[in-house]
Structure formats: C-alpha cells, structure tokens
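Each in structure tokens, the structures are laid out below.
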Structure P
Amino acid sequence: MSTGEAQEKTPVYGYLQQPSMVDFEGHLSMVIFTSGCNFECGFCHNAPLMAEPKLGLTWDKLKHACKQFRLQWVDGVVISGGEPTIWGDKLLELIEFFNRQQLDIKLDTNGSNPELLQEAIPLVDYVSMDVKCSPQNYPRLAGFDSEDKIQKSIRTIIDSEIRHEFRTTVIEDFHTDSEMIEICRLIEGAQYYILQPFLPRDNLPDPALRSKPRTSPERLEQIKQQMNNCAQHVITRGG
C-alpha cells in the first residue's frame with residue numbers, strides 16, 4: 001500500500017478500546033464499527049451510528065490499531081455498525097484488509113443486502129444477522145419494507161453452511177407467541193439462534209421505548225422453549 005493509499009480513510013468509524021471475549025465465540029477480538037444504517041429501529045443501542053455514513057480512520061491508523069491488538073493476543077475482528085453492508089465494495093476492501101492482518105472475521109448485519117452478503121460470506125469466518133421480527137412487521141419495527149431481502153439473506157446464510165447465528169431482541173408486548181412462530185419458520189435450519197432482552201435506556205431513538213420495562217428472564221426462557229426446534233442451538237443472553 002502506497003503512502004497515499006495508507007492515508008485514505010476507511011469505513012471504520014471507531015473501535016472498542018479493549019479486546020472483547022464475548023463478541024466472537026472462541027476468539028479474543030477487536031470490535032470495530034462502521035457508521036450509517038438503513039434501518040430505523042427505535043430500540044437501537046448504537047443510535048449515533050444510525051446517521052449518514054461517514055468515513056473514519058485512515059488505513060494506516062487502522063493497521064497500527066491491529067498491530068496493537070495483536071500484541072494483546074487478539075486473533076479475531078468483529079465488523080459491526082451501524083450496518084456494514086451499506087458500504088458496498090468498501091466493505092469487501094475492509095474484509096480483505098483484515099484477512100491480510102491474519103485475523104478471523106465475524107460480520108454483523110441486518111440482512112438488508114443479500115447480494116453483497118453473498119460476496120462477503122466466502123471471505124469471512126462467521127456471520128451474525130439480526131432478525132428483528134416477522135418479515136411483514138419490518139416496516140413497523142425497523143422502517144424497512146423489503147421483506148424479500150430479509151428472507152433471501154437468511155436463506156443465503158443458512159445454505160452457505162458458514163458458521164452463523166441469528167439473534168432477536170425481544171420486546172415483550174411486540175414479540176408475541178405468534179410473532180415468534182413466524183420467526184421460527186423463517187430461520188428453520190439455523191445453527192444458532194440468540195434471544196436477548198430489550199434494555200430501556202434514556203437515549204433510545206424512540207422516546208416511547210425509553211420507559212418500557214426490560215424483558216423478563218421468564219419471558220426469554222418461555223420463548224426459548226417455544227423456539228427449541230427452529231435451530232440447532234437456541235440460547236438466551238443477558239437475561
């Protein structure tokens with residue numbers, strides 16, 4: 001990479017300062033974030049990254065950060081956001097960069113870009129996709145109205161046989177039993193399905209959600225039993 005190329009900016013807006021032991025199973029990982037998202041989830045915990053996408057670190061600074069993390073025995077990287085796939089070819093360039101750093105790669109996605117996902121899957125080691133709700137409710141919960149893309153992304157991931165997980169943030173009065181049955185049909189055959197609680201915060205994009213109660217452990221466990229046959233492993237986190 002020439003000096004000029006090294007000073008070009010990457011899609012990486014920032015990263016966690018400390019290595020993570022929980023974001024990429026089996027790896028001590030560097031967690032990086034891209035900015036910009038094409039969803040409008042009112043319960044998003046990374047709301048500052050929902051704005052228009054902005055370039056961030058230079059390639060040189062990102063390479064330096066990777067070297068520092070490698071000194072701490074980091075062997076993996078999590079590409080999160082925002083929504084990484086809105087960056088198109090720049091995301092593929094980023095993935096190739098991390099491959100050159102000899103880091104295993106986990107890609108987080110909302111599933112809105114199945115075509116790019118298909119290109120990325122052979123280049124990464126693990127894919128984690130959020131399944132917000134049943135396809136017909138995506139416009140209501142996420143402000144996204146292309147349910148066919150969500151379904152195509154799910155089948156692309158499952159059929160590829162790459163290591164993968166799907167995950168749902170459970171909002172009790174929204175994710176009813178019938179809603180979860182629809183999700184179960186959607187992800188049938190998945191390797192891992194993760195259920196995580198909704199957590200109220202004062203800075204959530206939707207003010208109406210800021211005072212909603214946290215999802216109870218009892219409800220998470222109830223859904224876990226209900227969803228037991230939709231994936232090889234159904235797991236609750238943070239309950």
Structure Q
Amino acid sequence: MHEPVLVPVLNPGAMTGAGNNTWLVDGREPTLIDAGVGVPAHVEAIERHLGGRALARVLVTHGHTDHASGVPALRAKWPSLDACKWPVAGESGWRPLSDGQRIGAGDAELVVVHTPGHAADHVCFWEPERRLLFAGDMVVHGTTVMIPAGRGGNLRDYLASLERLASLEPQVIYPGHGPVIDRPIELIREYIAHRQMREAQVLACLRNGVTDSDAIVRAIYGELVDSVRRAARLTVEAHLEKIREDRAT
C-alpha cells in the first residue's frame with residue numbers, strides 16, 4: 001500500500017504555522033485528507049502527483065476554513081470529486097460522515113472517528129491495519145491546540161477525544177499542521193497533562209480573585225501578539241466553562 005504523501009497547502013500564518021498539511025493517499029481511489037484553501041499551486045501539486053488520474057474524494061477533518069475551504073478549487077479541477085465531512089446543520093454539498101463508518105482511501109479503508117473538542121464536527125481517519133491516524137487539528141508536535149469556547153470548542157469533549165485516540169494505540173499520526181508524529185501516545189499524554197496544568201493555573205487565578213479571561217491570559221501566558229492572545233483567551237474561556245460545569249455537578 002502507498003505511504004501518505006504530504007502536499008503542503010502553502011498558507012503560512014500566525015495560526016497555521018508553516019501552513020496546513022494535506023495528505024494524499026494514492027491507489028485505486030486517490031483520496032486527499034483535508035482540502036486546503038484553494039491555492040492554485042496546491043491543486044497543481046496534487047495534479048502532478050496523480051499524473052493525469054482523477055482525485056476520487058476529499059475527506060475533511062472539520063469545517064475550519066484552513067481545512068475545508070479548498071473544496072471548490074478541487075471540484076473545479078475534478079468535477080466528480082466526492083467531498084466528505086461530518087454533518088453540520090445548514091450545510092449542504094457534502095457527503096455526510098458518521099462515527100465508525102468505513103470509507104475507501106487509496107487501496108485501503110479508513111474508519112471515521114468522531115473527535116469533537118477543537119470543533120464540534122471534528123473527525124479523525126483511522127487505518128487499523130497499519131495503525132495510521134490522520135488527526136487533523138487534534139494534536140500538533142511542538143505546540144498545543146486552541147479550544148475555541150463559544151465557537152464549537154469544548155474542553156471536556158476535547159479531553160475525551162484525546163483519550164479515545166490514545167485507546168486506538170496509533171503507531172504514527174499524520175497531523176493537519178507540523179511534522180509527522182512518530183510517538184503518538186507520548187504526545188497525547190503530554191497534551192492531557194498540559195491541559196491539566198492549565199486548569200490548575202486557571203483555578204489558582206480564580207482563588208486569587210482574577211476572574212476576567214483577559215487578565216487570566218496575562219497572568220498565565222504573559223505578553224502575546226494579538227492573534228495568539230485571542231486564541232489563548234478562547235482556550236482560557238474553555239477552561240472556565242469546564243470549571244463551571246465541574247462545580248455544577
């Protein structure tokens with residue numbers, strides 16, 4: 001079976017780092033994991049890899065713009081493209097995915113794993129035979145993942161999704177950003193420990209009378225550039241939401 005091929009999206013930025021990854025799974029049914037943003041050079045690179053063959057489908061991990069907005073450009077090149085995503089009320093034009101569904105990709109089948117937390121519609125794609133996981137924005141080597149409270153993010157769901165991924169015992173993770181992750185369980189455990197540490201810091205702020213989310217961000221993170229500070233505030237708000245939920249139970 002073919003190894004996944006990295007096709008960079010070419011969209012560097014404060015929130016995307018060097019840019020998104022898309023992963024081409026070649027074979028009988030050439031399949032792209034995540035759609036990019038429609039950069040012509042990205043579409044052309046996929047076309048070169050396929051050597052005149054059609055891209056059969058794109059599997060989108062979640063609806064954030066940097067992962068999903070490239071579908072129209074892909075369909076312009078390959079009109080019969082099958083675009084698949086977890087369903088969201090009011091959306092159309094997608095083949096809906098369901099948890100546990102098997103779907104062809106290259107010469108293999110991938111299993112859909114619903115992993116809400118970073119986004120309510122987030123899914124990962126799991127190849128059990130080789131224990132490969134396409135994980136979207138669940139984990140990124142060298143940094144953490146934003147949990148956008150009020151915008152589909154939920155910290156309790158995210159932690160449960162991390163535990164679900166750990167239970168699969170993947171051998172390698174192909175992420176939506178950054179390098180391939182070859183020690184997945186270790187990184188997932190680091191992620192869970194990091195969130196526990198952040199929760200302890202937020203609780204300490206609350207005990208000291210610091211309750212405003214921006215003030216908590218300053219206390220925990222120090223000075224940040226605007227875009228990163230906004231992401232940190234949303235994640236702090238996700239921690240505050242979880243703490244309120246914990247206290248209500």
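Coordinate-derived values only; no laboratory data. Everything numeric in this text was worked out from a predicted model, so none of it was measured. Cβ atoms are built from the backbone, for glycine too; each structure is taken alone.
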If Rg and Dmax of the Cα atoms in Å is computed and equals 18.6, 63, the structure in P, Q: Q
One of P, Q was used to calculate helix-only ellipticity at 222 nm (-39500 (n - 2.57) for each DSSP H run of 4 or more, over all residues; to 500), giving -9000; which? P
Output the label of whichever structure in P, Q has the greatest value of distance in nm of label points 7 Å out along Cα→Cβ at positions 27 and 59. P
Given that mean count of other Cβ atoms within 10 Å over residues 11-18, derived from a single structure, equals 17.0, which label among P, Q identifies that structure? P
When FRET efficiency 1/(1 + (r/R0)^6) of positions 123 and 227 (r between Cβ atoms, R0 = 25 Å, to 0.05) is computed for each of P, Q, the largest belongs to: Q
Taking distance in nm of label points 7 Å out along Cα→Cβ at positions 35 and 115 for each of P, Q, which is largest? P
